[in-house]
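Next come the structures, one after another.
Every number in this text was worked out from the coordinates using simple rules, so none of it is lab data. Everything numeric here is computed off the predicted structure, so don't read it as measured data. Cβ atoms are built from the backbone, for glycine too; each structure is taken alone.
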Structure P
Amino acid sequence: MTGEKRFEALAHNVPHPRLTTRTMSLDWTGDLGRVDWEELSALYRAAPLGDKPAEVLRQAFSNSMFRCFAYDGGRLVGAGRALADGVDCAYLCDIAVLPSHQGTGLGKQIVARLLELARGHKKILLYAVPGKEAFYRRFGFLRMRTAMAIFANQAQQLERGYLDPG
């Protein structure tokens with residue numbers, strides 16, 4: 001499927017063929033209609049990726065070009081998304097894995113699926129939870145020297161190690 005057709009499929013909420021497959025005991029989909037947003041919010045709290053209300057997650061995932069959800073026995077155990085413009089820049093974000101499934105390779109599978117969907121963009125970016133940088137290096141990500149950010153709560157992000165005070 002070409003990048004344009006892949007974008008059209010996802011933009012119209014049609015599950016992407018490579019995202020609606022059965023892998024081992026996991027059921028993969030990109031279909032937003034299948035998501036229980038409260039369950040996704042609970043996954044984010046457990047992962048832990050913070051307290052993101054269901055409606056915020058619904059809007060964020062709906063506005064993301066690429067997304068994937070992993071289910072184990074009907075239970076949501078992993079999710080991720082990527083913002084992208086279709087040609088130049090893609091940003092992987094919100095890779096979340098339920099603690100019971102962390103260390104099983106599920107996070108790798110989510111990142112690999114999102115990277116495959118974002119293939120063809122001139123650059124693919126992300127920022128990692130402090131201490132998880134080595135995980136992303138395995139995919140070819142390198143630290144940027146000039147990346148900068150503005151957060152709603154700068155002091156909290158400085159405390160958590162996401163920002164360099166200098």
Structure Q
Amino acid sequence: MSAGGESIHHLDLVVSSLERSLTFYRELLRPLGYVREGAIRGERGEVVVYLNPIADGSAIGLREAQSDAHALPYDRYGVGVHHVAFTAFSRGMVDERAAWLREQGVAIESGPAEYDYIPGYYAVFFADPDGIKLEILHRPEDPDLAGTVLQLAERVEALEARLAGG
């Protein structure tokens with residue numbers, strides 16, 4: 001891990017339409033803190049636009065396809081990226097982004113829901129305009145504490161059920 005705390009500096013995605021994808025990703029990621037933007041020229045002279053978070057974190061780069069080597073929509077089970085996950089500041093932000101996605105007509109694959117990857121892991125899964133699977137997630141800073149709280153909640157629920165039945 002680098003001194004800045006990130007393990008991946010940036011990730012570039014190749015998209016079918018830079019204009020369409022920039023509109024989508026800008027609106028999707030702005031509430032997650034991706035408010036800085038910069039463009040460069042890629043190794044083939046193509047425009048690559050990076051969306052960067054205001055704080056430390058990995059940038060997402062978008063560049064338009066220059067090859068038709070892969071079929072569309074994108075098949076996440078072929079060689080390449082399966083999905084990209086973005087961190088939200090809260091569960092409420094996951095819910096808000098899911099609502100925004102629905103307003104945009106984006107199909108939600110699953111969630112928002114809690115998943116058992118680690119205690120308190122809360123996410124929504126969906127695809128970008130090219131079918132690239134994306135995730136917005138919130139995970140507690142202390143998953144062990146979240147697990148303990150979940151266990152206590154289950155115990156309270158069981159006790160309340162016993163009291164109500166007895």
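Assign the value 9.8, calculated as mean count of other Cβ atoms within 10 Å over residues 65-72, to the correct structure from P, Q.
On the way: P: 22.5; Q: 9.8.
Source structure: Q.
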> Kirkwood radius over Cα pairs in Å, for residues 25-72 alone computed as 11.9: which structure among P, Q?
Replying inline: Q
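A value of 73, 37, 29 was computed for Cα extents along the principal axes in Å; which of P, Q is the source structure? Present the calculation step by step, with values, prior to reporting the outcome.
On the way: P: 45, 34, 30; Q: 73, 37, 29.
Only structure Q yields this read-out.
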> One of P, Q was used to compute distance in nm of label points 7 Å out along Cα→Cβ at positions 113 and 137, and the answer was 2.7. Which one was it?
Replying inline: P
